[in-house]
Structure 1
């Protein structure tokens, strides 16, 4: 079993328009509503790949049936902590050129009672699991040290803890030394303080994260794929695809694929290949943060995985 803390549940709204420009009126060609949040994306992708998973997150009365039913249909055991306020809303607008603009809601302020309920549900899930994942933003009001505290608790149980966060939450988590972190390019640049413009810089970032005690850093690079390090080795994986529809959530699916691979005892390059295939599978469909297993398997053999060396860029 895998336990996922996706505390800050969202309702994702995806609008497709002809053309989007700030300050102008745009009429939607169509729109879709999905349960969302990074942790939810990770959990439902893990389940799609055939692993048992449980998810802890907020829920409100208006969306309890929507989220609960969707998670049940997709094989995720969802522990929803109900709040009186509305869940946050995340809006994505995609124009016909494929460009996507996002507005990520902050969500309601939650009190100590709700925070304690989230933590308690998470620890019950961890007790039944071999791996714990902390994914996404924290609900408004939770201390930025929350993930760091949870990492320390998971490590004390002798279990691996994985973090996918940003900003101060990621920075605080790093001090607790999780087993794996998965920043994207922007998050890594903010954390490390330098630009990551190519794969050589990405490899440097992986090494710097290892130097801070992270056993397996994973850096997602969008269309350039992803890099991962373990021990003395760094690997780069990429997959060129046509027909991209929605890249939002691809990093979450990438992480889910790698978690499943590591739980099954796969090597780092094989895990990276599965992760990149999951990210690509998400990008090929309309829905945010979910994959179909047969699509992942069809893409997996096409992922190009290579070891990084100092002359990597010249050989590429």
Structure 2
């Protein structure tokens, strides 16, 4: 699991690094309602940089959008208060890495990113290595040795898995190829602690075929929690290579696989695009009426979890946030 990062200590570490890297700027912690909504502000004459410091990296697109909305809201209030100032620069500070797709999204919203590797580089440059390791734990070892280790250990992930997601077209022609790719990705991400995937396993009556099943015998950690709370003894992932995204019929199909006497009440649909409204509606109905929790995962979610694994972080963090987001929305 992720090293338990103190939000306060992480913010203070970032503040210390900024004092070295932003020469001539005053680094302030907002105290007025005018500046509420960001954690740190750097000022130099008319130049203003707003920093949103998050000790827990937003792994899902939903949380990332909410973070951008928060920064944009601050920017709007700042412009109202200082109409003659140039545009305030927005920066998100996080302890782990994001996928290139998430970074591209932030860039399209004019939000810059300062991640754990950049923090580690700047800390090493300015003699703050010990403080950085104390606050971030193993998230910030020596950047050079970390990069070498990652390159050697994750060639398979970056070449086969990430490139596979980019190179596999949606549609029926490559349906099986996408299923096998998802199987390889899930095995890379979660085995261990989960057991190796069981694929294309039919029920006794031969009426249902489940794409990927990961047996869950974990005695501790978040997967043990999922088994206790959602009876997730055998976790089903149903991979859909449709160009239209996840549909209502897909939700009904995976829901048929799930039962308290069978696989359990937790599963996930993996699709190339976002689920449509009817899929969301029927998923909510099955949760409220039958207690079945079905996650929707997209290609970018898979990329983000691979990036976490490459960075020696636990990809289950994204699953945790997805579940939290879904339950908070009900």
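No value in this document is a laboratory result; all are computed from the given coordinates. Remember, predicted model here, so these are calculated numbers, not experimental data. Cβ atoms are built from the backbone, for glycine too; each structure is taken alone.
Ranked by Kirkwood radius over Cα pairs in Å, structures 1, 2 are led by 2, which has the greatest value. Mean count of other Cβ atoms within 10 Å over residues 74-81 computed as 15.2: which structure among 1, 2? Structure of origin is 2.
In terms of distance in nm of label points 7 Å out along Cα→Cβ at positions 162 and 250, which of structures 1, 2 is highest? Don't jump to the answer; show the numbers that get you there.
On the way: 1: 1.9; 2: 2.4.
Structure 2 gives the largest value of distance in nm of label points 7 Å out along Cα→Cβ at positions 162 and 250 among 1, 2.
For distance in nm of label points 7 Å out along Cα→Cβ at positions 18 and 290, the highest value in the series 1, 2 is held by structure 2.
One of 1, 2 was used to calculate helix-only ellipticity at 222 nm (-39500 (n - 2.57) for each DSSP H run of 4 or more, over all residues; to 500), giving -11500; which?
Values: 1: -11500; 2: -14500.
Here the read-out was taken from 1.
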